[in-house]
1. Assign the value 1.1, calculated as distance in nm of label points 7 Å out along Cα→Cβ at positions 93 and 109, to the correct structure from P, Q.
2. Looking at FRET efficiency 1/(1 + (r/R0)^6) of positions 5 and 125 (r between Cβ atoms, R0 = 41 Å, to 0.05), point out which structure of P, Q has the largest value.
3. Suppose FRET efficiency 1/(1 + (r/R0)^6) of positions 141 and 173 (r between Cβ atoms, R0 = 30 Å, to 0.05) works out to 0.65; of P, Q, which structure was it derived from?
4. If you work out relative contact order in percent (Cα under 8 Å, 6 or more apart) for P, Q, which one comes out largest?
5. Could you figure out which one of P, Q the value 16.5, 51 for Rg and Dmax of the Cα atoms in Å was computed from?
6. Work out which structure the value 0.85 belongs to, where FRET efficiency 1/(1 + (r/R0)^6) of positions 53 and 149 (r between Cβ atoms, R0 = 35 Å, to 0.05) was derived from one of P, Q.
7. Matching task: 2.3 is the computed value of distance in nm of label points 7 Å out along Cα→Cβ at positions 13 and 157. Pick the structure from P, Q.
Structure P
Amino acid sequence: MPTITEAKVLIMATHGFEQSELEVPRNRLEEAGAAVTIAAPEGGQIRGWEKREWCRSVPVDIVLHDVDPSDYDALVLPGGQMNPDTLRGNDEALGLIRAFLRSGKPVAAICHAPWLLVEVDAVRGRDVTSWPTVRKDLENAGATWIDQPVVVDGSIITSRSPHDLEAFSAAIIDAIELGQPKILSPVAERRVTPVE
């Protein structure tokens, strides 16, 4: 894996992303020296959501159909209810997630974004966390849900909420630099193979 100053990270989102769940990881990654690219289904700008209302927009750097996963070292999936719910109906978005998972590169999903991992059948037999209301969806998809700030199982990093963003961001940086984050779930310590 590259050092963080050589890393290229893709953040995939659309309208309705949780504002802090895109901005904080982006900022922490850039502060650490990584190049961050924002991808969305359409060009222009995507607008965030915060505290029950629309918030700031961020510019889209690349549209999904132009993304080559081999150009990036990790994928970050912000939450919010609307953002992942929209993306899980987008075949290009799901195809990109599958490509990152097949490569064994880190895929980090926070809050409601683990819905996307359910959609690509990536959580079966794995330890994960999420926003509490997503727990049953993950368990029904075959995952073991753990209530802790960050859960890492193989190349999959999951986190619960905006309160956990510093730990989430640190786990992404560790995963890029070390090839495996420092924080591991008990199951992941025994199994660190890529998702098929």
Structure Q
Amino acid sequence: MKIAILGGSFDPPHLGHLFIALQVRELLQMDEVWLMPAYHHPFQRDLSDVAHRMAMTKLLQTETMKISDYEIKHNPTSYTIDTLNGLKESHPNNEFFWITGSDQLQHFQKYKQWQDIISKHNLIIFPREWMLPQLAEEVKNKLVLKTIPQNVIVLSEKNLILTNISSTKIRERVKANLSIQPFVSEQVAEYIKKEKLYI
């Protein structure tokens, strides 16, 4: 199977995550997309309790979009290279693709063994709207590539639906007692309200 992985804090998961997962699956003909909450952020950002983030992310599960607790169980530091190496070893019959937003390119050289991620694994670069016209050049620049290899897929289709919805903005809106509809699913909104998160 071809499986794309969208990792992140999912604090909370929002419709922007769904936009990315759906379009990656359709455009690249993936069999499944896995949403993979991190246990801990490598760059030390404080996260909500992992049980809440996992529970909210599970509310998004569909037949082709699965929720994976791999990093929570096997890679608590959430280093991308360790996750990809581990999945390759434990699921040798599957081909994995790691999705990263173009806004993460500026941090990519801080990733553990970032050169190995590029040389040994499949990457999908999903654009932020303002980067779309020059995305290929930005990828070559930030990843120190003369040309973009086949295992690095840069999505730059003009019919992509892009959004600047972010978990940070949603948390700030909750704290300010502003509506978070329609930025999250109804179930996630209900969960946040019930558990009194982000207030």
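Read the figures in this text as sums done on the coordinates, not as results from a lab. Because the structure is a prediction, the values reported are computed rather than measured. Cβ atoms are built from the backbone, for glycine too; each structure is taken alone.
1. Structure of origin is P.
2. Q
3. Traced to structure P.
4. Ranking P, Q on relative contact order in percent (Cα under 8 Å, 6 or more apart), first place is Q.
5. Comparing all candidates, it corresponds to Q.
6. Traced to structure P.
7. Q
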